[in-house]
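Take a look at the structures listed below.
Each value in this text was obtained by applying a stated rule to the coordinates, not by laboratory testing. All figures in this text were calculated on a predicted structure; none of them were measured in a lab.
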Structure I
Amino acid sequence: MNRERRLAQAFVVLADTYAAEFDPLHLFHRLVHACRNLLEVDAVAVMMADARGSLKTMAATDEDAALAELMQTQSGHGPCMDCYRTGEPVSVPGIATESERWPQLAAAMTGLGYGSLQAVPVRLHERPLGVLTLLRTSPGCPPEDDVHLAQALADSAALALMHWSAEPARAEDVITRVQGVIASKATLEIAKGMIAQYTGGTIAEAARLLSAYAHERHVRLTDTAHALVTRRVAPDAIVEVKHPA
């Protein structure tokens with residue numbers, strides 16, 4: 001499939017929010033993977049702002065805990081927070097040269113092998129809701145066309161949040177929906193930890209098991225996580241999906 005077809009497919013997938021089992025967390029998952037598949041990047045993450053204005057990671061192309069920790073270093077300050085506050089893209093072409101400005105971030109990125117960062121706002125009608133982060137192992141700015149495409153994908157995801165329900169929505173309603181998604185993400189992280197502890201595996205493996213269970217039963221991933229955390233579904237039921245009878 002050529003790039004034009006993959007690009008068209010990405011926008012269709014982001015706009016498909018009317019399925020009964022649509023899960024807003026899947027929307028962010030689709031967004032980061034669309035960016036990695038279409039752009040010259042090595043990793044992608046998306047963060048959304050909570051009620052206090054702190055950024056919370058919603059999805060990343062890598063479930064590695066180190067990447068999540070890297071994103072978390074920017075919850076209060078850093079290029080991603082600058083991007084969210086201004087509603088404008090922020091480019092860091094050489095993170096190694098920013099050790100005085102952002103020492104914790106520079107050390108974390110360098111340790112993981114990343115050389116540059118591009119932050120793009122996730123916004124609705126110019127109102128910032130969060131940040132899409134593009135990471136590359138090499139220093140330098142990404143192609144300008146890639147930044148514009150990343151912005152278009154991020155804006156499409158924000159519009160999808162507004163239209164994910166059949167109920168009419170105002171721009172203000174999206175803020176409430178974002179807070180609900182952040183709460184669902186926190187529950188999902190607890191559920192991942194429960195499965196990882198039960199199986200003795202990694203968080204990434206636990207995430208795959210939860211997704212497989214939700215997919216097999218045509219239910220939302222967030223509903224699956226909530227059922228597990230509230231003990232309405234046992235861990236062994238989740239794990240059994242890996243080895244169906």
Structure II
Amino acid sequence: MKILPAMDLINGKCVRLYQGDFKQTMQVGSDPISQLKTFIADGAEIIHIVDLDGARSGKPEQLELISQLCEISSVPIQVGGGIRSMETVRSYIKAGVSRVVLGTAALEDESFLKEALKNYQANIVVGIDARDEKVAVSGWIAETDVDYIEFAQKMEQLGVKTIVFTDISKDGTMAGPNLEQLKKINEAVDCTIVASGGIRNQADLDAIAELGITEAIVGKAMYEGTVKLRGGVQ
């Protein structure tokens with residue numbers, strides 16, 4: 001199991017949300033640069049960064065900071081939040097980002113998604129964030145009537161190779177991942193599925209691995225020390 005420690009950014013600080021609610025925000029960890037170095041020292045193979053300000057505004061609000069993080073990082077970085085134009089995609093890839101996560105734009109702007117896949121297929125990841133099995137967009141604020149499985153299948157048909165799936169109701173709760181929905185999406189497509197949301201300990205990671213999923217994003221449990229990058233649980 002490849003663990004992607006999560007670093008969510010608001011105003012240049014590392015934070016965690018509860019169920020995607022911007023009103024329930026808690027600062028965690030140290031400053032982003034120190035936190036990145038800690039993750040790498042602890043054995044991270046790839047790091048997941050979300051520009052939460054960008055997710056709401058629809059444009060990269062923390063490009064400068066993320067560029068600095070890429071410059072000092074010795075491992076790949078995956079970035080999401082507010083990536084809704086080819087200019088932004090190019091800027092992140094030029095900055096050294098290895099994986100660019102498209103969420104809202106993947107649903108609302110198919111022509112942009114197709115162009116991004118045409119030019120940078122190996123770097124493009126689609127984030128599917130769902131509440132009650134329906135896709136949510138714009139930093140999880142707006143909900144749609146789009147079924148998460150049908151959307152995943154459409155993404156696969158368009159050429160997407162990797163999908164990050166998050167059950168919003170689980171995110172930041174440390175209540176365990178939604179194994180049922182992860183199982184469904186993993187069986188519905190041949191894409192690489194990255195599990196996200198609710199992971200609290202090694203037992204959760206083992207349960208995800210049993211589904212055939214090999215990557216998982218871990219946020220709150222990483223900061224609280226209940227998941228260790230080098231294995232083991234406190």
Structure III
Amino acid sequence: MQRYFIPDDQWKNNRVTITGDDAHHIIRVMRMQQDDRIICNPKSSKGAICRIIDIKDSMVIAEVEEWIEKESELPVYVTIAQGLPKGDKMDLVLQKGTELGASGFIPFQAERSVVKWDVKKAEKKITRFAKIVKEASEQSHRNHLPEIKPAMDLQELLVESESYQVKIFAYEEEAKTNEFQSFATVVSKLNMGDRVLICVGPEGGFSPQEVITLKKHHFIPVRFGPRILRTETAALYGLASISYHMEELEGQSCQQ
């Protein structure tokens with residue numbers, strides 16, 4: 001069943017009015033008819049199975065039949081602070097990170113980022129990022145849309161990090177040593193509802209000064225396996241590992 005995230009102001013009582021790109025998708029792409037069913041989500045709430053009761057040229061009106069109680073979110077809130085990468089790698093991180101359960105994303109202007117954040121184009125870029133996240137949320141049947149923060153430099157990121165219980169950064173030098181901080185150990189200590197910040201460097205990794213500063217502000221350096229990962233892979237590794245530990249392993253433990 002197709003899922004759509006509909007702004008809160010388009011809900012009234014048990015009815016939802018769908019316009020714009022979503023209405024176009026329902027009418028022109030999916031070619032749905034009256035009495036067809038879709039799943040609609042307010043911006044940050046559980047979804048509802050809705051029956052289409054009216055279709056106009058550019059508007060769809062649907063009525064809630066049943067609220068869905070099934071939870072599809074990670075049991076911890078994970079935000080990815082991604083060092084700005086080259087090309088369309090950020091798009092990949094946003095799309096796949098959303099599918100894997102990230103709660104938010106922070107574009108991070110690292111010292112070694114080849115790409116520089118253009119303030120003049122920021123609004124347009126954030127709008128495009130939001131569209132990627134929305135489509136990935138609908139495809140993966142998320143209950144909440146991940147939040148996309150404005151781009152930050154290191155000092156701004158450090159201030160932002162104060163609201164997180166667990167802060168880690170993927171440090172490739174850890175992967176080259178025999179004595180390393182185990183990511184598995186960090187994950188095993190997570191509690192339900194924890195706020196986790198995963199900081200990933202750009203293609204060139206973190207500078208020595210950034211490493212010192214992050215450690216000073218209680219970021220834990222971890223290795224993501226014995227291999228050196230590309231910047232667009234690292235965040236996905238972290239999310240997948242957290243999901244496996246807290247949703248699959250913990251789920252099995254509860255059933256035994």
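For which of the structures I, II, III does the calculation of helix-only ellipticity at 222 nm (-39500 (n - 2.57) for each DSSP H run of 4 or more, over all residues; to 500) return -8500? Let's see the in-between values first.
Numbers: I: -17000; II: -10500; III: -8500.
Going through each structure in turn, the value belongs to III.
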Original post:
I, II, III: which one has Rg/Rh (Cα atoms, Kirkwood Rh), as calculated, at 1.03?
Top reply: III
